[in-house]
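Structures for review follow.
Quick note: the coordinates plus some simple rules give every number you see, no bench work behind them. All values derive from a computational prediction rather than experimental measurement. Cβ atoms are built from the backbone, for glycine too; each structure is taken alone.
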Structure P
Amino acid sequence: MIVLGVETSCDETSAAIISDNTVLSSVVSSQEIHSKFGGVVPELASRAHVRLIVPVVEKAFKDAGIAKQAIDGLAVTHGPGLVGALLVGVNYIKGLALALDKPFFGVNHIEGHIYGNLLSQPREVQFPIIFLIVSGGHTQIVLMRDHLNYTILGKTRDDAVGEAFDKGGKLLGLGYPGGPEIDRLAQTGDPEFHRFPRAALKNDPYGFSYSGLKTSLLVYLNGISEKEKERSLNDICASYQAAAVDVLVTKTIKAAREYKAGQIGIAGGVAANSFLRQQLQQACSKNGLNLYLPDLIYCTDNAAMIARAGLEHLKMGSVSSQSLNAVPALVLSSVSGTS
């Protein structure tokens, strides 16, 4: 089955064409304009998607070397995300599907990240899998019993870990996005330089909270001089990163034990974090668990992951209608999407 996927949930305009588990083409156009604002500006993102969606899709077909009529179906992110950005992709795919007389399916963005990981695996994966979803907007632990079968075990009560990294980077003067810079600087820092808090939530063993970690960094920085910050920047980054990652790894391993899952997977933008990958590899090795790591190109938002998730739904005969709408707060559920 050949599927075209489109992703426009935030600030990447992306189109990809896959044939089963093989990526024929993948085009991602990132919007650099947001960096000077320290975060994504929704109106600017939507306008950029409108300008880019047609040329990006055309390039995907050109790179794949196939005609539009050769595809068997289409897939598009319809939530969660920025409503204006989502609408660009949804409306484009609805129009293209109508013109080509092909079925299409609205994919949950989080589900897409999961299938971005599975797209990276050289062999058929084994279930059940505990998935750690980590990005700028989401931090969740999900039990995946089979394809398209999900149970959310826990999620963040406030900030996502990716947001904590980006806002922490801003406090440290590292610019936006701050997560990759913290990761880079932390590689030569001491993670035990300062102990930042690890949030433990009563009666919520798989829940997360990162607002306190950000506040503790602000309090710490207010208590030292600018020279001290510059001198110890790498160590501060390493300590802050260690606090954020420690909670992720501990709770993910705990979930795998409780639900007797022999596999762990990570997905989302923060899945590219080198320290998280290292710590999970060590923890999985120690506990006899298989670890599914996504290729770095499938960690950040891309359309190949949306096409792969859509393909799974289309294979089951699930098809969205022309009434499909953007759902900015869409929740992951088994056989998610709007039929």
Structure Q
Amino acid sequence: MKEKIAVAILNWNGKALLEKYLSGVIQDSKPHSVYVIDNHSSDDSVSYIHNNFPEVQIIQNGENLGYAGGYNEGLKPLKEKYVVLLNSDVRTTPRWLEPISVHFENYPGCGAVQPKIRWEREPEKFEYAGASGGYIDALGYPFCRGRVLYELEKDQGQYDDARPVFWATGACLAVNMEAFLRAGKLDPMLFAHMEEIDLCWRMQRAGYEVWVEPKSEVYHLGGATLNADSPRKTYLNFRNNLIILVKNLPQLRAMGVVFARLILDGVAGVKFVLQGKPKHTLAILKAHFAFYGRVTKIQQSRISHTTLPLLPLKRLKGTYSGSMVWQFYVRGLKKFSAFFK
């Protein structure tokens, strides 16, 4: 008998999304259990679940702990070996958990796996948050099979092969709980955005693999908490990217990459000004100052994972040895497949 997989949905004032997607998730996930971890919502989403979905188990956090802290706390009571961390704005498909269950069974060294994820707004396209598996370049910029920066490819089956990747999307992240705990769980310092990349990086450092399994497919609405035009999202992305680089790279390499990023992030700030988005430029500046102000805390986090070896990126799966940004803007490579020809 295959292992049961728990589906854990993190909720914060998300009644509208629960009304739209929860019944489908429950139906598509049978016979597996669905949990909702509530991050101290102030709307009536908890009572809505109680009244309409008595089969769903609700775990209530005493405050809004963000994505990382919310899951770390909310997952504690769960006993299942595998858990899918599922965003509340994801539409699942029938039997979507079967390929994930089979994958974990066939690959016991797999720490995390994601399905193929398409965009709910334009279903023929891959979705920004994870597409068909995440990669990272030599300077720490993430991109995906099916999404490079803001360019989304149409899904024409070109990335339907299961393979090891660098990171799996936090919108639908299936984890082996043993690997999750051994890697040190999610980092609450990040609060939201890129915490799944940090976790998957540490899983690889711990000797696990991260995979995409496109036989499983879901659709993600995206932007339910912070939309792409939010300066707050820009701030968290730039700040957290710097944090995870220092946490996970060998120290000398981390220093070199952060210096390069100081220059490139400055260029990004100028680009935002030229686009008439000065608030995003300010967000990048705030992100860098917040990063420098957290150096001691970041170092402590780094030390807390001393049992995990610090490895060069080239030793890990799902990496690109060049600069994705250079290839995109200078050489005009807009599709993932063009980077590996």
A value of 2.4 was computed for distance in nm of label points 7 Å out along Cα→Cβ at positions 182 and 206; which of P, Q is the source structure? P
Parent structure of the calculated result 0.99, given that Cα Rg over 2.2 N^0.38 Å is the read-out and P, Q the choices: P
Tell me which of P, Q gives 0.9 when you compute distance in nm of label points 7 Å out along Cα→Cβ at positions 78 and 94. P
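P, Q: which one has mean projected area of the Cα convex hull in nm², for residues 14-101 alone, as calculated, at 5.6? Intermediate values should be presented prior to the final figure.
Numbers: P: 6.1; Q: 5.6.
Of the options listed, only Q reproduces it.
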Using relative contact order in percent (Cα under 8 Å, 6 or more apart) as the calculated read-out, with 26 as its value, let me know the right label among P, Q. P
If distance in nm of label points 7 Å out along Cα→Cβ at positions 30 and 278 is calculated for P, Q, the one returning 2.2 is structure P
Per mean count of other Cβ atoms within 10 Å over residues 134-141, the highest-valued of structures P, Q: P
Given that FRET efficiency 1/(1 + (r/R0)^6) of positions 46 and 214 (r between Cβ atoms, R0 = 25 Å, to 0.05), derived from a single structure, equals 0.35, which label among P, Q identifies that structure? P
